[in-house]
Structure P
Amino acid sequence: MAEASIITDEMRAIIGKESEPFTIEVDKSAVRMFARAVGYTNLIYYDEQYAKSKGYRSLPAPMGFLGHPIFRPDIPLPPLYVTPLKGPYERALNGGSDIEYYEPICAGDVLTSTAKLVDLSERSGSMGPMLIVTGETIYKNQQGKVVAKFRGTLIQY
């Protein structure tokens, strides 16, 4: 007899639904801090005049950095990347992420993002059953152009 699916109709109903848009700022200090934290030494991430001499509008966002959501203490932060689900498992593991870039992102940009759940699946692993949650976030710049797509996988077990 096959085991019942842990993916409920309520969970399936969320697939494909976009979140409300949320705003992300890319600022010079954050670009510099991220570049420093991951060990980038190219001056384009630190010296704006140098970056401009290389054709950028300002400091370019390093690979893997897409800015920070605007924080307000009276508004909860939006779900970034993967929509949280109330599944039966208590533990979660990052199952991987991928960022596809379409346009340069630079300090001073204000991005608008929407997130959605794109897939749910079940697997059995060495520690037992797992729920595989895949989400996607689209980033648009201030001109409305899609500049990046983030796809992330969360493993609940």
Structure Q
Amino acid sequence: MTDIETLIEERAIARMIYQYSYHLDMNQPVEMARLFVDDCEVSYAPNFGATGIEDYKKTLDGIGTFFRGTSHHNSNITIDFVGNDEANVRSIVLAIHRYTKERPDGILYGQYFDKVVKRDGQWKFKRRELRTTFATDYHVRAFNPIGRAE
């Protein structure tokens, strides 16, 4: 790819990441699922994820009933192209969760490690893995730590 093509593709990938957070925060699971390929793999924590789009859609069933509201913030997006239609992506996430049950808001600090592919002219998630830096009052107890160097 030329430098300009690389910038255009990087911008498209970043927008997909922002769209994921927007659709999650707006309780739009159908739109979220459209950002993934059929044979996707998702890992939010050990024993909490999905293999395949139908399995992934099931993980989205509760976003409207479990959360009163969420606010996901993405930054520090780093994209390494493997080819013209595949890239490895790392991004930072700060996610605030307001629950429908009476409990404190949950806050998650972490990183996403993604493999994205371009299908039919659109970038989509092939693999999405959340690794946790730390959390406060978060609903998932078994975290997938980042593995910071000592």
Structure R
Amino acid sequence: MEEAQKKLESYCAYQDRCHQEVEKKLYEMQMISEAKELILLYLMEYNFLNEERFAKSFARGKFRIKKWGKQRIIRALKYKDISAYNIKKGLQEIDNDDYLQILKEIAIKKKNAIIEKNVFKKSQKITNFLLYRGFENDLVYQVVREIMDDKN
């Protein structure tokens, strides 16, 4: 059990993990349920495992690196069984001005990449792309309207 505990310490220290990932790792190690519980308690007690910290770093990373919108981040966190409270805390890590700036940058980049003469089809493609990325409907429609009005 100590060997498994040490492995999971380094697993959690390398990168923030959620409970689901650690439980999967324990399952792969074929640990008995009593040992799993003790190891999970130990990891939480010594702050190797912290869901709030995980949610914050996950949200920051997916936004800054992959440029995901809040909706997609929420879906991914829910998939990892993160609580609504921790999801909310995670999303607070995203600055609203940065969020709108990134949304506009992505929209303009996509607009320039699409070779489509029909303005309606072009704006539809941009809209679909941004919605897939996880940005909110109202923001997407607003930004697409803005960039399509620009004659660049």
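A short reminder: the numbers here are calculations on the coordinates, not readings from a lab. For clarity, every value in this text was computed on a predicted model and none was experimentally measured.
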If log10 I(q)/I(0) by the Debye sum over Cα atoms at q = 0.10, 0.15, 0.16 Å⁻¹ is computed to be -0.48, -0.79, -0.85, which of P, Q, R is the source? R
Output 32, 22, 13 (Cα extents along the principal axes in Å, for residues 32-71 alone, calculated) maps, among P, Q, R, to structure P
Read-out helix-only ellipticity at 222 nm (-39500 (n - 2.57) for each DSSP H run of 4 or more, over all residues; to 500), computed value -4000, structure in P, Q, R: P
